[in-house]
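The numbers here are math on the coordinates, done by the rules we state, and not lab data. Fair warning: this is a prediction, and the values are worked out from it, not measured in the lab. Cβ atoms are built from the backbone, for glycine too; each structure is taken alone.
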Structure P
Amino acid sequence: MRVQVIDLKRFFTNGVRAVDGLNFSFHEGQVFGFVGPNGAGKTTTMRIMATLDEPTSGDVRIDGVSVVEQPEEARRRVGYVPDTLPAHRDITIHEYLDFFARANEIRGTQRRTVVQSVEDFTGVTPLRGKELVHLSKGMKQRVSLARALLHDPDLLIMDEPAAGLDPNARIELRELIRSLAEAGKSIFISSHILDELSELCDGVVIIEQGRLQRAGHLKEILVREDALRTMRIKPLGDPDQLYRALLEVPYASEHQLLEGEVFCAVPADDKTCSDLLSHLIGQGIAIVEYGQEQADLEDLFMKVTRGKVQ
């Protein structure tokens, strides 16, 4: 199963180009993060992917099914988790999920089995008789996820699912997402919590002002973007001696001495890193630890965006 976003555009009558020519793709079992400044066009893009809005031009294809030409068929393949859950005052978790199971034309004993299954999977079974209005933020997110899973979609679209959650709830949500990916579902998730996305995602799509900035597997993008590598070096002896030695290395820069360790930037190729270690040993400096500080999604985001909104 492949999800393809093809030259997607969404222009509004006030002249705002919310989405302006997006192209990217990902596959089943992959978790792709969707990142951009506020107002970048993320929610508009996700609503189009979920068949809740129509593009000005372009298309999204879910396993070959067009959201423009075959919206009903595409909708059967998509589960959408919005950033909020409606606060109905007079309906319980179980009644809410049963209603949406009926709306998805799941009938009879199959409906009872499906509802029970998603309640168990998302951990809402103990509270199934509680009204939605009295739920915590974390439990509301679980109910929203359960609703999206009722029809067993191939693609799960999640708009800021971790916003406002406490650390325990974020960990539990992350584990649920991993379980869904392992089961073969494609997951497209927006979030401003970039360190968590780094741990969770196989790939990333970064947009700004509706335009694509980067897209692909996260590790490949990070390697491609890094002209320099930051090396962390811990000496056996005097760190000041190491620091002075590195200042004399012509290809090393951005030197820092922190808590007995020295950091410096060198050109991003393996031979240069190896040559630096050989040089230091040749200078009689005993090295205890020598390694590369990995760039992360936050570094990449700050590098490729300027924080502009539309």
Structure Q
Amino acid sequence: MMGHVVVTGAQGFVGQALVKRLLADGLNGHALSRLTLMDVRFDAPHPDNRVVQQAGSIADTAVRAQAYDMQVDAVFHLASIPGGAAEKNYPLGRSINLDATLGLLEDLRGQAKPPRFVFASTVAVYGEELPSQVNEQTLPAPALSYGAHKLMGEYLVADASRLGWVQGCSLRLPGVVARPGDGAGMMSAFMSQLFWKLAAGQPLTVPVSPDGVAWWISVGACIDNLLHAATVDPARFNPRRCYQMPVLRLTVAEVVEALAQRFGADRRALVTYQPDPFIEKLFAAYPPLATPHAETLGLAHDGTVAQLITRSME
């Protein structure tokens, strides 16, 4: 038995997919004896008796203490206040994205054995003015408090690993597809809506041009990478213990064409393009990305656009 795994942000899109995989497959080939899920609230009790739902804010030391009330073998820290919301409410963003990350790490100092700690960072650390190519030596330049706090979180994970509190690794996540629902309030919602709307034969207006280019990864490939980071030999990590998750770089038109090939040629005519310069700059103007060190570690993207579609809609 692997023992005890903790997932923060367990009710989120990536969190729910990770929980399903952990319960089905365990971690590193070992079944779990307990899976503690942390989030602000839960809609209903979980049917699996290995699951403990810990409702409340991860900024609350008492809530964290209950999650860590027995030996922890691995933590997947996915919880965050996203960019726009964190910008509107700085104290809330800092308390979750920065202070709670430090708290989660410090609280693990008393564990008998340093647990694995996988931190979901973000491509937002690079900022808005990206160079002509992004590689693993590109210096971060966050343009939002969200990105700044995530970058600080990466350093906290590396330092906690140096101190022997955890065996940590940070992964910078791009936009993950295909998130269900209408994505209300999310400027990048069009990336996921392309999949669901065209699969269902419904029209869609996207706020970017057909040649707008983005970094894409399916939720399935994202979960593969998170699990791999928790099981790879820590001696293989770079000194920063941080990696950019590999991605497919595709234009919106390429994704639409692949969806049309999958679901029917009539899907092409369902897409209307009404570019918004602000959204285009943020989500559809990504340069080439080179991640050879991440790939050598065993991290991977979906491989093909056809596989991206399959794994996004599983």
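Remarks
- Origin of the derived value 1.00 (FRET efficiency 1/(1 + (r/R0)^6) of positions 178 and 258 (r between Cβ atoms, R0 = 35 Å, to 0.05); candidates P, Q): Q
- Ranking P, Q by distance in nm of label points 7 Å out along Cα→Cβ at positions 50 and 194, the structure that comes out highest: Q
- Structure with the greatest value (metric FRET efficiency 1/(1 + (r/R0)^6) of positions 170 and 226 (r between Cβ atoms, R0 = 30 Å, to 0.05), set P, Q): Q
- Of the structures P, Q, the one that 17 was derived from, the read-out being relative contact order in percent (Cα under 8 Å, 6 or more apart): Q
- Given 24.0, 78 for Rg and Dmax of the Cα atoms in Å, calculated: source structure among P, Q: P
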